[in-house]
Structure P
Amino acid sequence: MRTGTVVCGRWNRNVYRIEGVAGRGATATVYAARGPAGRVALKVADDEACVLVEADMLRNLEARGVLPGPFLRDVDEADIDGRSVLFLALDWVDGIPLHRFPAGRRPAVAAAVLTQVLDGLERLHAAGFVFGDLKPANVLVVPGSLPRAVMIDFGGVTPRGRCVRAHSELYDRAAWGAGGRVAEPAYDLFAAALTFLAAVIGEAPLAAALARPQPVVALCDIIRADSRLAPYRRVLEPAFHGRWASATAMGRALAAASGAGAEDAAAWDRLTVGLMGACAAAAGWLLLVSAAWWERL
């Protein structure tokens, strides 16, 4: 839909004016729009069945008080370009997808964001659900002194024990040969570790690792080869092997690793400053010695 298009709900009679495209997915296109209560994310279905399932899941999670994302405000149909389409209106989140968030390249910032995501996952897991399609594109970061993470796109949320409803290959545990697609906490935690890596180093190295004969080994090699990731190795590798007992346990370890990384960086900065000071002092001493020598001549 073009900017300025007016969408009028057939049943609830709410009117929305399209401001632009916010994102595209496999089952829907999301638009920024203005409605009766202000700005919303208007999700227009390409696959109505999937979007209806998502709407039901959002209502379910909200009723349980465990929804770690934007609330559902409206579900309706509208006639657009001569055809009837289903749409959802959700709270607008003024954030940036994690993979496009510049500060997310810093491991400490990515860790702060993922710690919040893991908190949301813990609430979902405790309620008997798995997020399923966790990836950087489904984590919006609201900039600030402490960046705030908001999870979006709940079409992949699946009751525990069933086959994961939706997934993306690069973040799919089964594609890496690290387990099946059964909906269990370890499935989300594997994707969380990959999401952290993708935020810091980008998706290209991960895609290259996935093409290797032993992709999980290749992932571990990536971590060991990057000094910035050294403090996080004890968090990421257990996630790749399904060893974390819960999202809470992984989140605490990630926060601790982030603190250790910051201390290491500060120590390195102090060492660098000290070395520079020593070099400057040595240079000054050499100048004095040289001047004295020339005077004797």
Structure Q
Amino acid sequence: MQEVFSRAGEYLLRLKQINGDILNSPAQFAEYTILFIAEGSGVYHADFGTFNYTAPVILFSTPLQVIYLEQHQPAPITMLQFHGDFYCIEYHRAEVACNGLLFNNIYIQPCVTLAGNEVRVFRNLLNDINEEFKNNHPSEIVLRAYLQLFLAKSSSIKIKLIDHPNTPKEKDEQMERFRILLDQHFLTLHKPNDYADLLAMTPNNFSKRCSRYFKKSPSQLIQERLVLEAKKQLHLTRQSIKEIAYNLKFEDEYYFSRFFKKITKVSPQTFRNKTGISIVSDLSSQ
């Protein structure tokens, strides 16, 4: 295992080879987690989402997501993890565009399926990171550059897969409309029936089509969208928990904390403590 620590002794960057058995039960990591799997197939669980994958593939998860794998055949996995203090995906969004594409998107699969030549590219990048770690004094600048290149290449492939999928998914206009409506009204409309009414659909039909299209129920998407905004404000602002609860239209901070912990398994304050407050929070206030 190769690691870079902060002055406080926390992991900033970590690279290690793991056995799939380590992730066969739910786990949470304070860092952004990337899993490079070269062979085999299985099912990737990330919070409410369940995604089938066939290697070679790269899987992504955000800090403190509940993740685990069901591998159909045990296969080695390379795990690359980085803390937001080491590389801020929001600050570098113009260069990498991975925020909302590889991470923090409740609608699309957090996976990138690789073609033959792409596997070699990512293997080489991981080897480069490993070689840098072997130096007596690994350069954080070099490691950060390798990580940025890894994320940028992943984002580029993901964009191509979305634009030209190998297995085209027929677009459901009603569900695409639901995506827009949810982003517009997630602060005030919290019941699936609210959106079924807006879409002029029966609740049963709406639920079935949503689950088929997004692989998540309407309730799960509504909850995830609210939690996604909560995580964003906890990480990207210095507002108090009480202020964030007010922004999200909760009756009080205690109700907000109970809701957040029910979904994420950690309290808002614990989430903020473990993920930190982004440098973007200070830049936006200047």
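What follows is calculated from the coordinates using simple rules that are stated; it is not laboratory data. All values reported here derive from a predicted model rather than from experimental measurement. Cβ atoms are built from the backbone, for glycine too; each structure is taken alone.
Per-structure values
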{"quantity": "For 1.4 (distance in nm of label points 7 Å out along Cα→Cβ at positions 191 and 207, calculated) the corresponding structure among P, Q", "calculated": "Q"}
{"quantity": "Origin of the derived value -1.42, -1.49 (log10 I(q)/I(0) by the Debye sum over Cα atoms at q = 0.23, 0.24 Å⁻¹, for residues 135-246 alone; candidates P, Q)", "calculated": "P"}
{"quantity": "Per distance in nm of label points 7 Å out along Cα→Cβ at positions 87 and 127, the highest-valued of structures P, Q", "calculated": "P"}
{"quantity": "Read-out Cα Rg over 2.2 N^0.38 Å, computed value 1.03, structure in P, Q", "calculated": "Q"}
